[in-house]
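Heads up, there are several structures right after this.
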Structure I
Amino acid sequence: MDRPAWAPDEVDITRPSVARVYDYYLGGSHNFEADRRFAEQVLAALPEMATVAQANRSFLRRVVRHLCAQGITQFLDLGSGIPTAGNVHEIAAATCPDPRVLYVDNDPIAVVHSRALLADDDSTEVLAADLTDPARILEAPLTRTHLDLSQPVAVLLVSVLHFVPDAADPAGIIRTFADATVPGSHVVVTHASDEGGHAGAHLAEKVYNRDQSPNPMRMRSSSELRSLFGELELLEPGVVRIPLWRPESPVGPEAQGYPGLAAVARC
């Protein structure tokens, strides 16, 4: 496989990456053959995975608009992947006055892509860091200069915590970021789930947990997701299937079996 000029030498492009696999689900072009092969295995197990990714993006649009309406103009997007069309910076720019967005990812290629895509956008920055190390992110000079943590911030953990095992303390990660923000800040989470016995979701989880997986996956139930928020106050309607979080149009009964959960909490 030929290595593009922009791909860092230390990155093995023959192994799939969560960020690039997700880009493929969304119909993007920032992925390699290894990512596409892996994604097709997931799609064979869960054919609606591309639809799931699109519904997740629709939720992101709804929640960013909601937060902007609450006066929040700063967004810390953890595990952001590749910010292709319709991502946080574009939604916020169309809704908020003077938004500030900091994308954070640990995939070097996702970071390179992101910086290239956003080079001309002064309101958006990209930090190479791992969300499982909150202290490093919060203390990074780029975080401190680009975001004003004395003002409310939206901490986004969209479609990423299912790649954080229990041993890495996902509840502690949420708590650390929430504690670093001021009252009025929010934490946003979407999370894969096979709650209700969704066969395709269970099979997709098995694909992600194979030896060649980009990251092992830990699906969680609605009660497990609720527990990750600790004492934070959940906004209505609480922990629900992703399409059921404040939908903008009527949602069909199939949403009740959707293999993903969403919740938003106020700090």
Structure II
Amino acid sequence: MTLREVADAKSEYLAALANFDLQSQLFQREKGLFEKKITAEQLFLKAKTTFTEARLRLDLARGKLAALDLSESEIAALGSQPIARLREKEIRAPIKGRVIERLASLGQPVTGESQLYVLADLSEVEADLAVPVANLASVREGQPVVLKAPDGRSFQGRVRVVNAMITPETRTGDVLATFKNPDFALRPGVLLNAEITLEQSPVKILAPRAAVQLVHNEPTVFVRVKNGFEKRVVELGDGDENSVEIAKGLKAGERIAVANSFVLKAEAGKSEIPEE
């Protein structure tokens, strides 16, 4: 497809449209005269034949434009467009996404097979994860994955495919995971770290790591009471770098200090210094 072909098809359609409108008016006039017995049947039939031919030419011209990928709205708007725009052709993407690469330059001749742009739907991205062989047997489809960006942001996703092949050079397995990317912060080609949750166990009480302080080498939290905070020794369970399970020493619903708990630790240490 060239711009000349587009311009010729548009011109042909506009000419067919103008002729159709004219023949439609002539046919309606001859029809009215024939019904009133004013004109001969031969003239009426001739006008009808010419009108039918004009309609067929219009349909063919419209079909040619549709074959050139013009939408119904574009075809309907041709009659009101300036002549200078006859050589223009709107290019519509087959998918919704962002332009990540331009393959054509301004003024470059193109055909129907030419590639102009590369588009990508970045609302959901796929990450190629290299998993060590020792951990590959524990990875399953559907397991949660956390992708960590250099700026500290985390993105939640799930394992989609676990490849059976091993990369000989790195001795790692190929795992594909998908992540929602609503603000397009994840970009193709970026190297990031990912964590795959191999096992999950329910906990009754989960506290931030920052809320737990070591007082006399014992894990301690500071519970909100009527007159301030109360020091409480607790027993910890499993956890990660952000949160930890409180196995014993704290009841569900009790409020604890999370921010600046180290200040409460320092104050508790001062209050325990014996007087001389």
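Points to keep in mind about this one:
- Structure with the greatest value (metric mean count of other Cβ atoms within 10 Å over residues 92-99, set I, II): I
- Relative contact order in percent (Cα under 8 Å, 6 or more apart) derived as 18 - corresponding label from I, II: I
- When distance in nm of label points 7 Å out along Cα→Cβ at positions 156 and 204 is calculated for each of the structures I, II, the largest result comes from II.
- Computed 0.10 for FRET efficiency 1/(1 + (r/R0)^6) of positions 20 and 100 (r between Cβ atoms, R0 = 30 Å, to 0.05) - originating structure among I, II: II
- Structure from which 17.7 was derived, Kirkwood radius over Cα pairs in Å, for residues 164-235 alone, options I, II: II
- Structure from which 21.2 was derived, mean count of other Cβ atoms within 10 Å over residues 124-131, options I, II: I
- Given 18.7 for Kirkwood radius over Cα pairs in Å, calculated: source structure among I, II: I
Values in this text are rule-based calculations from the coordinates and carry no lab data. This is a predicted model, so every value here is computed, not measured. Cβ atoms are built from the backbone, for glycine too; each structure is taken alone.
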